[in-house]
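Engineer: Okay, got some structures for you below.
Since every read-out is calculated from the coordinates, none of them should be taken as a lab result. Keep in mind that what you see is a predicted model, and the values were worked out from it rather than measured. Cβ atoms are built from the backbone, for glycine too; each structure is taken alone.
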Structure I
């Protein structure tokens, strides 16, 4: 897919990986709609991208609100044209709390944004792509969607990202021969606002709150990849029709250890 003059929707695009992807798409001449739950961040992002090659418009959106998602898609297609690239990027981070101690508001918030938000994007955009027999979907998962790092109580977040990984594989199977392609991005550490997601938690999920990230997460953020580099990887995956995209191999040991456990259990069945 040549990205020049394509219409792309990037959710959660006012910072982090979403903003990195949006910038690369704009530099390739795409027309980009950016959504985010933070109106003030959208204003700053629109100004930041004002000098880029492509055209950019911004729209406030809580991706967990399915009717609102459909409404924003109709506005985008009115203003920019039919959506040809969907980047399901919006997500929130969560760690530091054992699952059995996780407050109900937090459970609903993480599931609604990280999992239902992706499904809402798929439902709102993909039927039109299938009808036109053209399009590309990028779902942003995580290395934690392939294997869970130990010691940081990351189970709720990892569960949602594992679901996104397999939603993406399900989509790939569903869409074979349809003209619509799928990529799943599994980033490691990229410089984002993910550790501070709770500061913009929606009112329906209990409102903003402050949860200080662990020292290990903060240290990882200091050495993390620039979001624009992740954006280049995503654009290249769309152009080259790749399914899996990884930003680095720092967490490869966790993934290999997980698969080793699976292999051992399977081998035991036939022993």
Structure II
């Protein structure tokens, strides 16, 4: 019985240590989540201004064409997939990877019909294990990523569309709803369906020409949308981690309570047995 009591006590101590870790991780994720949300929000004015300027050029100038605005027959499709580098984030990675695989299986019959640009180790390893065509990957991103961290991948993806290596590009990420809810999302990035904005917009004069400005701004706009999706995905990742660690902490507390009850019962039974043995021994001597 003493051996059983000691084992229960060790289990309680082990679960208490685990609860301390999960609680600390929950608090850290919560603090980082607030910063990630602020960063995602602060990037929106830049994207909105780019959209306004691009819309102004497209609306006010006749006869302007650009590869990013032209729909062409789809022979190859690129997917930019945003995942996490690590685990302990609930269903964050699983949900988006399952959604991407469903899309691929539905639309493509062979690997030659698509390519993958992957952000995050979990996504890279997932696709590599299955022998899928990963064109480029970026891993080891911080919880506060900068555009420079993914600039090469964003440029390569956009350039591959302009050079007609791919005829359309989709961006796949978890859209942040709240800390407990993230929505696996696949949006078409290129070609642009529409760059129209609602409401009044300013009038601009362009030098050297609207066409030249559009040539520079459209790739920048596409790269900005990729970075915006990354920030959205990072907020979703931190929200998922906070929720997962919160659930783990609650489960650990429940387990500690159950083990403590078991320990008290075992200890009470041991004490009762010792008293019974003492009384029996005394009666035998008497």
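Engineer: Identify which of structures I, II gives the largest calculated value of distance in nm of label points 7 Å out along Cα→Cβ at positions 188 and 252. Spell out each step's value before the answer.
Structural biologist: Working: I: 0.8; II: 4.7.
Structure II comes out on top.
Engineer: Match the computed value 2.4 of distance in nm of label points 7 Å out along Cα→Cβ at positions 148 and 228 to one of the structures I, II, and report its label.
Structural biologist: Working: I: 3.7; II: 2.4.
Attributed to the structure labelled II.
Engineer: Between I, II, which one scores greatest on FRET efficiency 1/(1 + (r/R0)^6) of positions 12 and 116 (r between Cβ atoms, R0 = 25 Å, to 0.05)?
Structural biologist: On the way: I: 0.95; II: 0.00.
Top value of FRET efficiency 1/(1 + (r/R0)^6) of positions 12 and 116 (r between Cβ atoms, R0 = 25 Å, to 0.05), among I, II, belongs to structure I.
Engineer: Quick check on the output: 32 is relative contact order in percent (Cα under 8 Å, 6 or more apart), derived from one of I, II. Which one produced it? Write out the running numbers ahead of the final one.
Structural biologist: On the way: I: 21; II: 32.
Considering all the candidates, the number was obtained from II.
Engineer: For structures I, II, calculate FRET efficiency 1/(1 + (r/R0)^6) of positions 4 and 52 (r between Cβ atoms, R0 = 35 Å, to 0.05) and state which one comes out highest.
Structural biologist: Answer by largest value of FRET efficiency 1/(1 + (r/R0)^6) of positions 4 and 52 (r between Cβ atoms, R0 = 35 Å, to 0.05): I.
Engineer: A follow-up question, please. Supply the structure label, taken from I, II, corresponding to P(r) over Cα pairs in 5 Å bins from 0, in percent with the calculated value 1, 5, 10, 12, 13, 11, 10, 8, 6, 5, 4, 3, 3, 2, 2, 2, 1, 1, 1, 1, 0, 0, 0, 0. Working shown, then result.
Structural biologist: On the way: I: 1, 6, 13, 18, 20, 17, 12, 7, 4, 1, 1, 0, 0; II: 1, 5, 10, 12, 13, 11, 10, 8, 6, 5, 4, 3, 3, 2, 2, 2, 1, 1, 1, 1, 0, 0, 0, 0.
Only structure II yields this read-out.
Engineer: Here's a follow-up. Where does the value -22500 come from, among I, II, when helix-only ellipticity at 222 nm (-39500 (n - 2.57) for each DSSP H run of 4 or more, over all residues; to 500) is the thing being computed? Kindly include the intermediate steps, with their values, before the conclusion.
Structural biologist: Details: I: -14000; II: -22500.
Of the structures listed, the value fits II.
Engineer: Quick check for you: by mean count of other Cβ atoms within 10 Å over residues 156-163, which of I, II is greatest? Don't skip to the answer; put the middle values down first.
Structural biologist: Working: I: 21.0; II: 17.5.
If we compare mean count of other Cβ atoms within 10 Å over residues 156-163 over I, II, the biggest value is for I.
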